[in-house]
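Given below, in the form of structure tokens, are the structures.
Laboratory data are not the source of any read-out in this text; all were calculated from the coordinates shown. The structure displayed is predicted, hence computed values, not measured ones. Cβ atoms are built from the backbone, for glycine too; each structure is taken alone.
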Structure P
């Protein structure tokens, strides 16, 4: 299938998911409950320390994976357990089928295993004539429906009780009541005889301990214990990355896994198996490679092998929340699924999936193993572009933005070209529908008549002051919202700051980096470092947290093979506006008596997660106006740069949900830190009749100060 055909089919799937009211309501309710319960269950733990411990232990194990496997094999053989290694999915299937045939097994029961899903084990066994039954309730339901799991931990979360009752009615040929207790009883009655009749039991494993060849399973149902003990043959299919030296490393994972997966303090069962349970039972451990060794040798992406399969990256993903796991993954779902699809199931399957990450970084913040999931997704996008070639529009944009003079000249010309389209408003009103497909949920902003860089020479500013500041404008505020930079400049002047504006600065490069145009992003990073090299400023201030986060977090990675001192000097001086105003300028204590304006707040993704700035903007707003907290202030607005252009149907849903919450708050003003979010919110409010004003926090503070 061609790339364009695959994307069209993917869009059809997205549209169907967005029209599924039950799915939307279920995932919404789960996301809200998960967020609250997770915070509560982690409240008595040092979460960052625990995440760091898991990451360190997993990295150390990955460094000596072959040694751990050798130790595990030696310990297992002493205990009468056979250990196998499968290089590929087909080899693993053949190994397990061979074990079944050797022991004349005909009936198979399975406990939930994402690794078995990864290799298509059930289908391979059924094709060979074996009868296979999933015994995890959710997995059994999806098996009966011939569907893939839609979540790594909650495989049937996409289904209603009525749908499950209908499925069970077909299976049992009896009508079923759609209440949970009745449905569980039906499943028990149907599955219990299969436990006792099965010849072969198959499980996965959460850990494999090299010190004593034990495997550990964390489950919420008792089925795994029955699967591992009742049949005369047990096979555990284990990814190589599950090897750890000892129980000590596993215990940290046990502490964090249930908390992160389902907000439980502990799973119902933690089962340890070593050796053979009886002289008459055979036990085999099949370690699966399937690309893991190659991934372990990949310095840019190796960290994904830390994953403990908690599924939390899906739990907090705004896109997953709208469309579910069948559209946010192939076998594995969520952010980790976008990545593992590329490595385990091929570039073609990953090509369209990996585009559907909005870049909000919620997955990185919640990851139990400290994986920088957004960074790896960007790396995969860059690789896909190298392998498939850049789309013409992307290649053209990269070429234009890499040439500062050409880029800025074209933006200035846009001022004249847009005149027939704006109707003397700050919005593009008359763009032909062919260029606006799916974008009618918001008005698009016009380019400012005079950009900030052209206004700069005439603006009042201090040539001496107690704090030396250079302004990094960013494209949106330089060319669309220069008044926001002027508001910040007025505040800097009032707080005795010496201010400069290096004219050779360019776009930070984030849009190109998100698109996978890595070389162009590197070129822009070099240009910006060079532009500020002669500055004697103490701080480089940007009013765009997306720019600040990208520079601070991505420039060191993009320029890892170049002079680290130059990069470090530049990135260390970058400051977002809110933390600079609060912590450096001490603005909160300098504000006059607060106004009666009612202000609510949107915490931009790259500010609250990329830069971990949460306290300062709320503190400033509370001193300047009547601040009204609202639900999910830090959830994504749906902009995501070019994401809103590629997936307008998802962007629309995210925006409308946010605006509805803010409008219900009774506030008259929405404060925002990021110009990208302002494009999204102002455009949406313009279409809805401007029920609430959208302003950058710098504008609100400048007005409060009367400057």
Structure Q
């Protein structure tokens, strides 16, 4: 596997210059882009798909396509720093009224290139201006402020307004570096390199990148989850959904124009070969007896494509060892490509020891599921196919054998995945019955049922969610809540994505594209909305937990309601299902017990103070560029952070003991490059290979399950013949 590290958003990538390269791009060397016949057919096909198959097709009329212009400008210039207000007016006049006709009937997306050329000109001119300004002195004693997030601001009206904005921007950047213990000269050098890198990134943009961005902007007129995938992005999408690819098993980055090995993936070909190591620099790549190709200064995406290949084939790497004192040192490595499974994204489990009221240990199982992944097309035998449902079922068996008395399904930060996996996974916990209802554009409603008899786990169950739990996560959470099968614990609501997307490769839609020798992209578009068994949509509102916990997420713009052109909430008739939400006599004592803990336990005081501090900083939209004032604020923030870290260390000492469970042998730790001296301090609590320490939300969910177990001993609170939060069957 090769995974390219970095951002895909052009706005972030270009405005902040985060790619690790540092060469000045020659301003005069301009690429000229044009729309190939194949791409023109893809553009027309995309509009046809959206008009015919998108669930929101009646809400988007040709005049609305004019909004593609400012949306696309915002995708290029996310912080509204380079374009001018006059550019927007000019583009709207030249292209706004013709976007629909040109794209739908002619496949003409030249507006994407023409707008980009202006952006490129603006960036080059601004960088030249920056280089001159950096030669001057900066007054960092004024009371000026800079708006930290300009994503929703207007573009500066003219060149004079832009200069004024950029003077504040440069002061802001210099102060940021000075606060990080850099001298003024070092700060100016860093800013200079940042914008040199930006020009380098700008020069590396390909026509396919702009086409993908522009056509995705069109798709998002219909809803925020529709987009166009270029051929390379479509390949990446398949990798993430299937959790595997064919490669060598290394994570790469680019630093000072050189390709650096960031990380070796456990169990991959590079790990088994043991020759390639973190911090090694890849100098050239060759294969099939061809001449080596030097990769110095090459775009990371191209390097990745060269190293990936067919299973069983070999790739030859010329490498400069990371620990070599002689920069001319080289070693030749030959690695045979193989299937690399991305096991870090698979489900994992643990058994936590929860003391009951008498001090007796109650084993509580926890299963963390990062996504609802599905099987790969090849590489596995049928018995070994990797799916979310199979993995969770296997973990349940392991945890049951460990004697768990309750179980938590942790769906935090699970953004969804395959719909069928959500249906089947919910069926692990409930008897036969409706899991989700789906409505298409015509109003036709389909009820998707779990048809398998029996359950994999029948005991007390909780689902832990946050604002990042979306789509398939909300289907499972909402269904289990509807059935009264689980108590839901988490932030005030889940993400609120109640729609179903289809991904169709372009060549499978249009005959002309099927015959094209070029690789084609794909369209992702929303075809249905889904509803819980009760008939309620999760769109916009999400699933509301039974027990809510304080969280910083509440103050982040991460929900569906924060997305532009999100679909509306609605409701359909209930389906017929054998279940009902938890009774008040069950919910009330569970909520009350949690409320008492949230009032009394020091960990919640710690959490609330962190949330309040974060909210204060989020509300502070304008940031001072006065160095003394910023030093004062930084001193306060550093002291607060230090105090909070010490408190968290204390809280972590009271974590419940646990034993991890894996799908197969315990994975070896990832081999990572050592951190550099000037890297930011690593948070010792965040480790993808283990369970996070001082995880307050998980700790409380474990206690809630413990409360439910205690309630289960009171038959007056049982629903029919079963204790609370348990299945109707003995399993």
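Things to note:
- If mean count of other Cβ atoms within 10 Å over residues 556-563 is computed and equals 16.9, the structure in P, Q: Q
- Comparison of P, Q - label where volume of the Cα convex hull per residue in Å³, for residues 180-547 alone is highest: Q
- Origin of the derived value -11500 (helix-only ellipticity at 222 nm (-39500 (n - 2.57) for each DSSP H run of 4 or more, over all residues; to 500); candidates P, Q): Q
- Structure (P, Q) behind the derived value 27.4, 81 of Rg and Dmax of the Cα atoms in Å: Q
- Test item: relative contact order in percent (Cα under 8 Å, 6 or more apart) calculated as 15, pick one of P, Q: Q
- Among P, Q, which structure scores highest (criterion: FRET efficiency 1/(1 + (r/R0)^6) of positions 108 and 268 (r between Cβ atoms, R0 = 25 Å, to 0.05)): P
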